[in-house]
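Each reported figure results from applying straightforward, stated rules to the coordinates on display, with no laboratory input. In this text the structure is predicted, and so the values were computed from the model without any measurement. Cβ atoms are built from the backbone, for glycine too; each structure is taken alone.
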Structure I
Amino acid sequence: MDDTVISGKVKPVLALARHAREHRGASRPLELSMLTFVRSQDDPDFVRALRAEGFAIDVVRERRRFDFQVFPQLREIVARRQPHVLWTHGAKTHFLVRAAQLHRGRAWVALHHGYTATSLTWTLYDQLDRWSLRGADRVMTACEAFAVDLNRRLGIPRERLSVHRSPIAARGSPRTRSHAESLRRELGLGADARIVLSVGRLSKEKAYGDLIQAMARVKRAVSKSVLVVVGEGPELSALERLCARLDTSSDVRFVGYKNDVSPYYDAADVFALTSHTEGTPNVLLEAMDAEVPIVTTAVGGVPEMITHREHGLLVPRGDIEGIASAIVELLSDAGLRRTLASSAQRTLAEYSFERYYAKVQALFDAAAPALIR
């Protein structure tokens, strides 16, 4: 892993590890150890938290994103852990495994999250990833759209590709009114404020600029509307400047990264995701679980999760007017909000951890049949 916080792509890994620990007595138990990269001598909070839970996690110290001096550390960890399967998450770890030949004598399963190409640097990373993925025994990806792309553009055979949509542990309880009321007070919002929520990393591919411009239009139709953004990232300053230019700074609240986002879902009237690229977004599953009606761009695997006007409202990527119109429609129609939210929540059985765990274990068995006894 290459994250310093528990991000959307890390959550399924942690949940899988917890599920595996709970099923140690199974006939084919799955034992996971984790590895992450850190650019300081101090361990991140999430590493300390996982160790406190009893998980095995190794930390690789690096100086920069692609630091070839990490090879000795990686080789030592792999030699000590002796895994049957290496399971990599992201372009960096894919590249390091193939470049250091860590997969020799063991199976390698690579989890592909899609490509962003939001800068020259990321374009180069994506090109490296295309080379790396060709060396993996199996490639997991988040949606059918990505699988088709990997087959057509990289030539990875379909038999080596498998679609594994992100899972979610449904919280199994209705929204908590006290959470919503407390959060509104904390944000200085009255009971009549209409909250549009978005959760995610503040990076270019998430296209928060589109959402902020759309909210400037929403405000004209729904005067009490407020956008609350949970997350942090490199685009924060640019987004704050955009709000100032549009004179919407008081109507957009950037609250930073939160370990627990459930109070924000409890308080939200609408959830909005306006990304230009996505796989199976964990935040959509969280919104569905909390029964928050959804407006989202129809990119990547999103249309595989949500049918327009059945589970949410889909709009084309970059369609600012369309985003605004969809949000206004939901804010103006309580019946539609309830119908879409209820319908979306009923689909969550397809995203259970039990199903995800079984598919991942079957994939590991298929990737390394001679190694796993």
Structure II
Amino acid sequence: MYMQWSNMGQYNWPKENEKQQLKRIANRCGVLLIALLGFMYLISFAFGFLNASNFLPESVRQLQEDATLWEAIQSLTLNLLFYVVAVPLLLWYANRQSNTQVSEYLRFPDISGKEFWKWVLMGIGVVYAASVTGNIFYSAINYLLNLVGFPMQSPDVSVASDIVSIMVFTLGVTILAPFFEELLVRCGLVGTLRSYGFRFAAIATGVLFGFMHTSFEQVFFAAMMGIYAGFVAAKFRSVWPTIVLHMIINGISNGQAILLSFLEIDLDAVSKELAAGDFSTIRSFSPEELLTQFGLLTGIMLLSGLLMVLGIVGLVKLVKETSQHPAAFRDQPTDSLLTLKEKCITFFTAPGVVVFLVMSVGLSLLNAYSYLLY
């Protein structure tokens, strides 16, 4: 009996209370992201149900005759419902729990324009390095899966080559997604966890941000981008550097997708034909058409080159900054009794976060192997 009371006396109640408090916060974060994914897929399923039913009025069904226009209308509606309705509601819920004000993070950081762009450029370097590394691992794993007959399919980022589809795609990918995702994650989640330290807030929200994408191909680079963006948002208490970073990354990808939509040459097929000395596909194009296709390919390569140059310059600046100004990446002093490792273990073992991660992995598997269902 004495031994039991002795052990109880050694029990670190303040530390355990802090763990329980952090676990409650983690559960709220997990529930918020579960609701986010649930709402997104609910809208998609609702559109699928309406398309297959006769509930739509005749005037709307007439629009369905133009498949491209109808796809653009659905995409625009989904983007507006998701980003302009659902995300602000979830952001309100997150900030209500943590007493964080959106206006705190929508102010411009108290740094010079040169300093602002330096942090954006270093972020591009992080994203570029993570993208290259992630693609290498993803390609290697997918190669092995292909050997056993179960390759993963990449996310479909294609866009129709008409002006309406391009405008809707650009609005969703380059404007709405960066702005509202950064507000939700970097204001709502980082703002909630900021008091536990910049590094922990960045790691926790960055990993969640990566899994938000429900894609094995994107999870690593999105998580690394999220970790960097989370630290920047926590450090400067502003989302504008991360919004600009997100817009640049998505904007370059958006530009490549648009140019690819006009490309009429199957690059893989043509490469194999040329390797075999077969020029039949090339000869099927007129000189003017070949010139157009060459221009599109040049544009795609220039955008890839732009990202590579910005990425390398950003990495050089990042290395220089960490070596010359290590204090720039120093963590915030906190009153927390937990180590970084203890915080991460407590956060990622919370039931709400575990359910979200399992849900994300399940949806990633569904997205990677949906072709098996048809």
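Work out which structure the value 29 belongs to, where relative contact order in percent (Cα under 8 Å, 6 or more apart) was derived from one of I, II. Structure II accounts for this read-out. Among candidates I, II, the computation of helix-only ellipticity at 222 nm (-39500 (n - 2.57) for each DSSP H run of 4 or more, over all residues; to 500) that gave -23500 used structure II.
Comparing structures I, II by mean count of other Cβ atoms within 10 Å over residues 253-260, which one has the largest value? Could the numbers behind the result be given before it?
Working: I: 12.8; II: 18.5.
Result for mean count of other Cβ atoms within 10 Å over residues 253-260 over I, II: largest is II.
Between structures I, II, the calculation of volume of the Cα convex hull per residue in Å³ yields its largest number for II. Mean count of other Cβ atoms within 10 Å over residues 77-84 was computed and gave 13.6; which structure, I, II, did it come from? The structure behind it is I.
Sorting I, II by mean count of other Cβ atoms within 10 Å over residues 53-60 from high to low puts I first, with the largest value.
Assign the value 12.5, calculated as mean count of other Cβ atoms within 10 Å over residues 13-20, to the correct structure from I, II.
Here the read-out was taken from II.
Calculating Rg/Rh (Cα atoms, Kirkwood Rh), for residues 101-244 alone for structures I, II picks out I as the one with the greatest value.
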